[in-house]
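Dropping the structures in below, format is structure tokens.
Computed from the coordinates by the stated procedures, all read-outs in this text should not be read as laboratory data. Remember, predicted model here, so these are calculated numbers, not experimental data. Cβ atoms are built from the backbone, for glycine too; each structure is taken alone.
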Structure I
Amino acid sequence: MVQKTVKVAVSAGGSGAPILVEALLLAADKLGIGIFVDVICSPCDYGGGTKDIRRRFGIGPFADPAKNALALSEHPDRDAIRRWLTSRADLDIFPEQQRRSGERHRGQSHLNVHFTGATMMTGSHEAALREFERQLRVRRGRVHLASWDPDIHVDALLKNGQLIWGEAAIDHRSSHRGVPIEKIQLRPEAPLPSPAVIEAIKDADLVIWSFGDIWSSLGPIWLVPGLTRAARVNCGQLLVFANLMTKTDETDGWGAAQLVTMAEQFVDRKADIVVMDTKLGDLDPQVLSRYAAEGAAPVAVDIPVGQWEDRTVFGGDWHNLDEAGALRHDLHKIAGLLQTILGNLQ
């Protein structure tokens with residue numbers, strides 16, 4: 001019997017999403033099945049060099065799309081390309097900043113320089129990304145922004161009534177510390193969605209809410225008009241990953257139940273499958289102390305493994321420590337888990 005190609009739509013939540021994307025390809029290879037992964041990124045990224053690019057050239061963000069395209073890449077020199085793109089270019093595309101400040105400007109990454117030039121040459125942010133995918137030999141997926149509108153931002157309304165403007169300010173809050181977020185909203189309120197994203201969500205066998213920042217990365221994706229309706233009419237399953245750790249000023253004190261419930265509110269649909277790490281209590285106390293100094297703690301395990309109401313819940317050890325000692329989801333552990341989940345879709 002010929003097996004169909006499994007279609008997966010991933011709402012990508014920042015730096016951890018490429019691990020999930022790569023794990024999906026590994027899982028499909030282990031199962032010997034076809035897979036096509038549509039990765040949907042937030043159009044609201046406004047941190048680091050991206051802020052300068054968006055202000056100057058009026059184009060949308062491309063750091064997260066590029067990183068996820070690299071995760072989908074089957075180019076034999078992918079790792080070398082990744083290292084080069086993330087290194088600093090010996091080129092300053094903002095020389096006037098240096099003149100104004102009198103300081104040496106550190107320059108942009110090769111990734112930022114490459115995509116700025118490619119977007120200007122092709123005349124389209126999306127066309128530049130498609131050409132990048134072609135060069136990287138991406139064959140089993142595509143990467144999108146939820147909207148290609150180049151001027152989308154996300155703001156957060158706090159429970160004390162104050163408004164935090166922009167993704168970077170939400171992610172690294174400098175005022176009103178400790179005040180919980182009431183809700184987020186897009187600016188402009190109703191940007192045009194990417195038609196390809198709508199179709200990808202409608203047709204997916206599996207829609208995934210990845211690990212990542214709820215308020216600044218994942219949530220804004222689902223505020224783009226049309227995406228939640230596409231998820232509601234989708235006949236596949238919704239998989240929600242609970243984060244490993246809480247984040248200061250954003251998810252303080254949250255357990256897995258609150259994370260999953262919030263994801264369901266954004267997607268406007270109940271999860272079919274939930275994944276949470278139940279082994280974070282076994283971490284080295286020094287690691288936990290380091291995170292505690294930053295106001296972070298393991299996400300509490302407050303839902304049962306196996307069945308939670310009508311959701312299937314997978315619990316286990318899904319983490320590792322990277323070379324810098326940071327807590328990450330483990331590529332091969334997640335791939336093993338996804339092998340089970342994808343196999344159940346056949």
Structure II
Amino acid sequence: MTQAFEVCKGILATREGSLGTAPVLSYRDIPMEECKNNECLVKVWYGGINYKDIESARGNPAITRRYPHILGSDIVGQVVESKSFLFKPGDIVFTCANQYGMTKKGLFRTYVNVLEHDLYSWKGFNAYPRLSVGLGTAGLTAGKAIMMAFGKDVMQKRGDIVARVLLVGGHTRVGYWLAAFLQSIGVVPDIVVSSSSRNIVDGAAGRKVIIYDELVKKRRFSLQHAEYDFIFDMVGGVGVGSLVSIIELSGALLVIGNMGGTSVEISLLPFFERGIQMIGVNAEKTRRDERQYIWQQVTRNLDIDQYEDSALAITPEEAILQISSRVDGFSDKIKNCSLIDFRNDEQGRAIKSP
């Protein structure tokens with residue numbers, strides 16, 4: 001199939017200031033690129049907002065160095081042109097946990113060419129396109145982290161897991177999915193949030209909601225009373241030293257994010273005396289077969305129909321306002337895994353979508 005037009009629309013970040021200054025976001029025409037060998041042209045239905053989209057909008061040079069820059073790494077849509085042996089026109093495909101929106105041009109566009117090895121098609125998601133991108137990088141990260149802590153078959157042990165769990169950064173999208181997956185197997189975690197995010201975390205999501213500064217400040221010694229078997233940390237930074245002091249014998253700290261910083265002072269005593277572990281979680285490095293298994297497992301206990309019906313969808317213009325307004329976390333909509341709806345801007349091409 002030959003591409004019928006020369007431009008699509010996308011969320012573009014442009015910057016006039018120096019490195020590190022926040023760019024200006026706009027939804028505008030973007031030149032189309034030719035679909036090359038091993039690529040598929042995808043009509044984007046929905047995009048999912050990630051923390052790195054927020055950081056790119058901040059002008060964080062660790063995420064984005066070159067502007068103008070197109071945001072977005074998580075999308076779901078339909079193949080309309082294929083130069084791949086893996087996918088054909090009409091296939092429903094999605095992608096997440098990749099370098100798009102960072103070292104590669106982002107995917108928040110009405111139409112975009114994507115390399116075949118970055119695309120996925122799973123029949124379990126075909127009827128639930130909102131779920132596939134709502135999970136996205138955050139859901140894959142959360143699922144992988146839980147399996148690294150409890151074992152690959154943990155989602156099949158509903159009601160059999162007895163563990164005390166703490167989520168640090170429970171207001172983030174990874175925290176949202178960690179809480180959902182854990183509760184689906186009968187584990188109700190305690191949740192740590194910043195004081196400014198206290199009002200956007202539903203108290204029902206955890207046994208107890210703890211303010212981050214209060215948790216960190218009261219930990220004065222290398223070994224404290226052991227309170228948790230597993231701690232999932234989406235924050236990083238100086239608080240890590242306090243977290244390892246309250247982990248139970250043979251427990252683990254799973255390090256998932258570093259929005260609080262990458263450097264930390266830490267005592268080795270909890271590792272010697274209690275045999276705890278510190279485990280890094282990186283969804284982007286997950287193999288295709290592992291991703292498939294994780295998606296299959298984490299959705300087995302979820303009420304998929306309820307999520308698909310209740311998932312929030314906002315326009316690209318609304319998404320720009322949401323992303324631009326957040327400099328210290330996620331808004332209530334983003335926390336609840338809101339999606340950007342690109343379906344209404346066909347830009348000259350009519351494709352049936354749900």
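A few comments on the model shown:
- For 23.2 (mean count of other Cβ atoms within 10 Å over residues 236-243, calculated) the corresponding structure among I, II: I
- Given -7500 for helix-only ellipticity at 222 nm (-39500 (n - 2.57) for each DSSP H run of 4 or more, over all residues; to 500), calculated: source structure among I, II: II
- Among I, II, which structure scores highest (criterion: distance in nm of label points 7 Å out along Cα→Cβ at positions 36 and 140): II
- Looking across I, II, the calculation of Cα Rg over 2.2 N^0.38 Å, for residues 52-155 alone that yields 1.14 traces back to I.
- Once distance in nm of label points 7 Å out along Cα→Cβ at positions 60 and 316 is evaluated on every structure in I, II, the highest one turns out to be I.
- Structure from which 4.6 was derived, distance in nm of label points 7 Å out along Cα→Cβ at positions 116 and 244, options I, II: II
- Which entry (I, II) yields the derived value 105 for volume of the Cα convex hull per residue in Å³, for residues 108-147 alone: II
- Among I, II, structure where semi-axes √(5λ) of the Cα gyration tensor in Å as derived comes to 30, 25, 21: I
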